[in-house]
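Please find the structures below.
Only the coordinates and a few stated rules stand behind these numbers; no lab work does. The shown structure was predicted, so the numbers you read here are calculated from the model rather than taken from an experiment. Cβ atoms are built from the backbone, for glycine too; each structure is taken alone.
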Structure P
Amino acid sequence: MKINAAKTAIVLIEPQNDFLSEGGTMYAFIKEQLASRNVIANLQELLTNARGKVAKIFYVPFHSFEEGFPELKKGGPAYEGLRGIEIDMTADWGKGAWLRGTPGPEIIPQLTPQKGDVVVEGKKTLDAFHSTALDYLLRANEIETVAFTGFHTNWCVESSARSAYDKGYRVVVIGDCTATDTQEEQDYAEKFIFRKIGKVMNHKEFLDSLE
């Protein structure tokens, strides 16, 4: 399989301390998968070698909240499900994920955006398209193929990949540059979900496919 690099973008979802650094609210759940699958190093190699080849690299971090999440109505629907769990989590720097003014929402140093990369602001939902300008930016850059990386595989990556497919993009998920809490969840997403909406590759296969 060959991929037209000039019409391809990499989307990196939520490479932030709350997921990826010791002391983060969700790090304890994902750290074994990060280590056993060498995910951070794979991402570094992917991004280093893809810059200058693909049209754009987009970072889509989760947008920060004030302490106590006053932006959301307490007891309302946004307090339920995954967001409610995050609200009650604790990190070394306070209670709740994505707290503004703490290290939690910051992008980890190993994956710092470089000149030419685009940081897409405003993500407050699982789907990276829903509350951001990602779709506009992809279309403005005449992107046809979107390669997804990031965290968690079966939450934000899956939601975003499904949305991209519905919007008419060609979808690639770079499996060894994603991670979630368990190998079982990772395998299910790769085997049963992503292959029905696009292609699953590792980072070396993806880089070799660019032309």
Structure Q
Amino acid sequence: MSTAPAIGVRRVILAASAGLLAFERVALMGLMYLLTALILVNVVTRYSHFPIYWIDESAVYSVVWLTFIGASAMTRLRLDFAVTMMTERLSARSQQIFKVIATSMVVVFGLGLIVTCLLWMDPIGLAQAGFDAKKFAGQTFNFLYTERTQTLNWPTWVLYLTLPIFAVSITIHGIANLLEDLGLVAKVPPKGFQLSELDGVN
């Protein structure tokens, strides 16, 4: 009976990771279509001597979001890079230990990034300033919420949300991978991704 809550927590983490991965798959496809469309429109309009000035910036931010979302999905799919020159010469148990250590470092990195994003975006300080961006900037010298992009004229903090989203998602995926590496849960093949045995790097 004492292990029931722990099993429930593991299931919640795996379900959250699976849900995130499914969303990331759709987001990646959407961003790739968007990026392709932006580049094609940019080529056509420049060739026609009627360039659209905000497309370049849109393409850059699309690549940024695509990179972070893709990196999160690759973490769960275990497609992140690994140097195996040393570990491949160790015993199977030693390799497993190193794998657990590497996965734990991913979780620590994700948690550290969450803390960094909280300190940087300072939602508590913003709330104490009455969600007044100028007042918040004057009190903290943090101008995140007053800056806007050059051509799109969007609030930069909206585009920077990819960092805290990435931090949370990579932490959830890292914990799910760690549970599998520790043998606490069975490995579940990802849905919607066709991976061969040679696709996984880590």
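Quick rundown of the values:
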read-out: For 2.2 (distance in nm of label points 7 Å out along Cα→Cβ at positions 89 and 113, calculated) the corresponding structure among P, Q; value: P
read-out: Test item: distance in nm of label points 7 Å out along Cα→Cβ at positions 9 and 169 calculated as 0.6, pick one of P, Q; value: P
read-out: Structure (P, Q) behind the derived value -8000 of helix-only ellipticity at 222 nm (-39500 (n - 2.57) for each DSSP H run of 4 or more, over all residues; to 500); value: P
read-out: Identity of the structure behind 36, 25, 15 (criterion: semi-axes √(5λ) of the Cα gyration tensor in Å, calculated), options P, Q; value: Q
read-out: Structures P, Q, by mean count of other Cβ atoms within 10 Å over residues 25-32: label with the highest value; value: P
read-out: Origin of the derived value 0.9 (distance in nm of label points 7 Å out along Cα→Cβ at positions 17 and 177; candidates P, Q); value: Q
read-out: Origin of the value 32, where relative contact order in percent (Cα under 8 Å, 6 or more apart) was derived from one of P, Q; value: Q
read-out: Source structure (of P, Q) for FRET efficiency 1/(1 + (r/R0)^6) of positions 137 and 153 (r between Cβ atoms, R0 = 25 Å, to 0.05), computed value 0.60; value: P
